[in-house]
Structure I
Amino acid sequence: MFEVYQRLGTHCHEPVDAEVVLDHEQRTKGRLKTITADGQEVRIFLERGKPLLVGEYLRTHCGKTLRVAGATEPVAKAHCDDWLTFAKACYHLGNRHVKMQVGERWLRITPDHVLEELLQLLGLTIIHEEAVFVHENGAYGGHGHAH
């Protein structure tokens, strides 16, 4: 069993001993029990409130290096050709504190029929797909914020 207490960041030149594949919810937890891609048990004990990043490296108590990978999961992808329509969609979702991944005139959310209907009413096209969901952490979340 691997126990993780240390983050190494997203740039690591050491050989990777194992990979943990985590969905977006698992990456937000500071305490987590999971398994590596090759079936070894992992327990993660990190500071809370600082999500793990896809591509981040972790150091185990025994000195092994693990890499965090994103799991593919169901998402709703909304897109449009108009920047103003897209900006309004982002505003409405942000006003509801919805976790979303933002691209160039596209966004991803976890599937939710109410939010999908809102996006369609605003003029966006929705497709359902399997993808790694890497949502925005927001201005006050994630790395580097101090009070």
Structure II
Amino acid sequence: MSTERIEAVVEKLVADIIAESDLELVDVEYVKERDWYLRVFLDKESGIEIDDCQWVSEQIESKLDETDLIKDHYYLEVSSPGLDRPLKKERDFIRHAGDKVEIKTYEPIAGQKLFTGNLIGLADGNIQIEVDGQAMSIPQTKVALIRLYIEF
């Protein structure tokens, strides 16, 4: 089974598990590093706690054992996505509208590949940001990475 298919099935499993809770599924990734890792990233308005991660981890393990979905040996990690997480889903763009973001593009747009500005939102497949007082629209297909800008 492909990694994309595994991620999609796990995403559905997790969505069902957390449906009645205040938890939000941010992302699922199944990746081979030195070993296989199944990573589930969660968030909630008041912030993720270790008990949230443990509860979801136990529920996922149980469901995965029942379905025997993943044939490879893997490590399951359930955690918060962290401050530097990429914005991927429409709800990320809604939640972070007004926040400062950093966008890296695959190829130069107006002579540059890195943009920092305030996120306006996502509309018709275009990321809307304000850079130095000017509204700008960047096609989502040209974006390699968008995440919250962290100032020190």
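Read-outs: derived from the displayed coordinates by stated rules, not from any lab. All values reported here derive from a predicted model rather than from experimental measurement. Cβ atoms are built from the backbone, for glycine too; each structure is taken alone.
Ranked by relative contact order in percent (Cα under 8 Å, 6 or more apart), which of I, II sits at the highest value? Let's see the in-between values first.
Values: I: 25; II: 18.
Top value of relative contact order in percent (Cα under 8 Å, 6 or more apart), among I, II, belongs to structure I.
Of the structures labelled I, II, which one yields 0.75 when FRET efficiency 1/(1 + (r/R0)^6) of positions 79 and 103 (r between Cβ atoms, R0 = 30 Å, to 0.05) is computed from its coordinates?
Details: I: 1.00; II: 0.75.
Going label by label, the one that fits is II.
The value -5000 for helix-only ellipticity at 222 nm (-39500 (n - 2.57) for each DSSP H run of 4 or more, over all residues; to 500) was derived from one model only; which of I, II is it?
I
Thinking of I, II, which structure, once semi-axes √(5λ) of the Cα gyration tensor in Å, for residues 39-126 alone is computed, gives back 34, 17, 12? Before the final figure, lay out the partial values.
Working: I: 35, 12, 12; II: 34, 17, 12.
The read-out comes from structure II.
Of the structures labelled I, II, one was used to calculate distance in nm of label points 7 Å out along Cα→Cβ at positions 23 and 111, giving 1.1. Name it. Before the final figure, lay out each step's value.
Numbers: I: 1.1; II: 4.9.
Checking each candidate, the match is I.
Distance in nm of label points 7 Å out along Cα→Cβ at positions 31 and 95 computed as 1.9: which structure among I, II?
This figure was derived from II.
Taking 17.1 as the value of Kirkwood radius over Cα pairs in Å derived from one of the structures shown (I, II), identify that structure.
Details: I: 16.7; II: 17.1.
Checking each candidate, the match is II.
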